[in-house]
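Here, each number is a calculation from the coordinates, and none is a lab measurement. Only a predicted model underlies this, so the values are computations on that prediction, with no experimental measurement involved. Cβ atoms are built from the backbone, for glycine too; each structure is taken alone.
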Structure 1
Amino acid sequence: MIRFFLCLLLTVLALAPAPALADDNRPLSVSITEQGGELYRAAWKIPTNVEARHLPQLSARSCTVQGRLRRWSDSLGHWQEEVWRCPRGIVGAPISIAYPLANPNLATIVRYHSADEAEPQTMLLQPQETVFRLAKPGAEGGSFGDFVVLGVEHIWIGIDHLLFVAGLIFIARTPRRVLTTITGFTIAHSVTLALASLNVVRLPIAAIEGVIALSIVFLAVEIVKGPRDTLTWRHPIAVASAFGLLHGFGFAAVLGEIGLPKDNMLAALFAFNLGIEIGQVIFAVGVMAGLRLVDLAGSRVATPLSVAKLAGYAVGSLASFWMFERMLA
């Protein structure tokens, strides 16, 4: 009975956040551009997988809105744009982010385009930070720790990535096989994360996200069919590495929204990847501990379908929905 209720709980947790978190959660993106004559153009957007009603309001102290604001939605997200008049300038002035309901767990990336600098100033804020100040031109925001935290948050918010890792653990089962399988997945997605973030390789993100969902469907089918003499069950590291290359492009989509700081590009890339691995390891340990507890309990459910098949069907159906949703978007 314990095994049955654990399966039911995992299924509910997977299905409950699906509408909001089916895609990778990208940050709130803010762009502030100096236009001269005390005027600044402020534009910001939330990602498409967050409802437009969550679009926040930005306001800068000592600045007033000139003319009419613009709001629109497109394939990139839900936007708002305003022109601010700031007689005292905008550098150093507190700028507030006010969500109409509550922050849907979005980090914030701010880019400030100064008239005196060719490259924009970049600043990374965590979801709990609602006030920020622009620094003088030439300063660079987004510390090593900020990118580590962003990586941890991203893997925990990315339900699709977590389901794939859980599927790998279920198939690998033994600690040694789990370690080698997760290592293969880590190395593979780290390679493509770096290549995509540094613009060495570019692939359409919509197709990548669709294939990521397909990778979960693939594992779900394997789990439903059960242990067999196939490459997946004999050498799960091969499947983990192959699909890991694609998952790396998905992770890179978030860094593509943020943009790596010019002066600390490699450090920020390493920090983000480190955060992903920390979050992934914590999740993997939790899944293995849960499976171990269930095995120790030794309970069984007298149903025609095994718990593994029930979980496989539930997760596979959810991933299939994501796949078609992403491919047809």
Structure 2
Amino acid sequence: MSQQSRITSEVDFGRDGKQQGFLRLPHSVHRSAYGWIPIPIIVIKHGTGPTVLLTAANHGDEYEGQIALMKLCRELQPKDVRGRLIILTATNYPAAIAGTRTSPIDGGNLNRSFPGEPDGRPTQAIAHYVESELLSRADFVIDLHSGGSSLMYLPSALVGRVSDPELAAQQLEMLKAFAAPIGYVGASGGADLTLLSGAERAGVPGIGTELGGAGSTSVHSLQVAERGVRRVLKYLGAVPDMDVGPEPAPSRIVHVGGNEYFVYSPDYGIWEPLAELGDEVQAGQPAAAVHSQQTPWREPVVANFLRSGTVLCKRVPGGVQRGDCLYHLATDEEP
């Protein structure tokens, strides 16, 4: 199997100036025998400085990051940059256009597909290109996420736990520079299959976000996204004169651990939330009651919080199946 990506780029990563074009992913279908999937890419290069990779729509139903990066790429000019910015506003382009978490072409979840396969299905091929061609060029990465259609978060930035102390320290400083209301440290939900796990393999400091969710946006979540990205770019020296707005309050730095931090639906039906975002809860406290539509006379099945903490994330849709995530918590103490 070839290790070279099938994706080609219309932009020259080594050229000074501002370029916009597409990554071309060959995709032969009934409608178009020799067609390709167009993944938008913007490269802005000028002077000496770091290369920063900025990505959004790793999941296509997460919108704050897409809007923030679209506005940023229109605003910035080469004279503003010291180094190079590589911007993907719709990293999993098929999912972004469909407004779905996973690709409508192959069902692939891009943030569970790294390091990818060069000759795999489209989602695997995108993951391989990002890790082999873009992370290999980057000095830093910002991967913008939200809760998507099924979850809602307190606006947060995040870093994964990494084994390299120097990398961990760099990421923590980026987390503080982003200055979201919440900054959390935790293992990624996809173990070593995420974009940030690819960054760790490449030795590249990276941060992610969970900016809101519910399949929508808000004035506040967009403001957190835009100002956070700007602050990190200024902190890194990539856009030294960037206007970052008023001085933010420091992030509350919290931690997310293993399964005991999460609450999952114990049954099928309609769930009744018994806690809200931002609540402080205790171990053993009832978290949710799941009511059966098939047997409405039956008492609901109750799920409890397994530990104490702050409600960082809450499910949005009312209908649930057994195993759906309802909540996850954060704690001030490291697990």
Structures 1, 2 compared on relative contact order in percent (Cα under 8 Å, 6 or more apart): the greatest is 1
If you rank structures 1, 2 by Rg/Rh (Cα atoms, Kirkwood Rh), the highest one is 1
With FRET efficiency 1/(1 + (r/R0)^6) of positions 60 and 220 (r between Cβ atoms, R0 = 35 Å, to 0.05) computed for every candidate in 1, 2, 0.95 is reproduced by structure 2
With helix-only ellipticity at 222 nm (-39500 (n - 2.57) for each DSSP H run of 4 or more, over all residues; to 500) computed for every candidate in 1, 2, -17500 is reproduced by structure 1
From the coordinates of one of 1, 2, distance in nm of label points 7 Å out along Cα→Cβ at positions 252 and 316 came out at 2.3; that one is structure 2
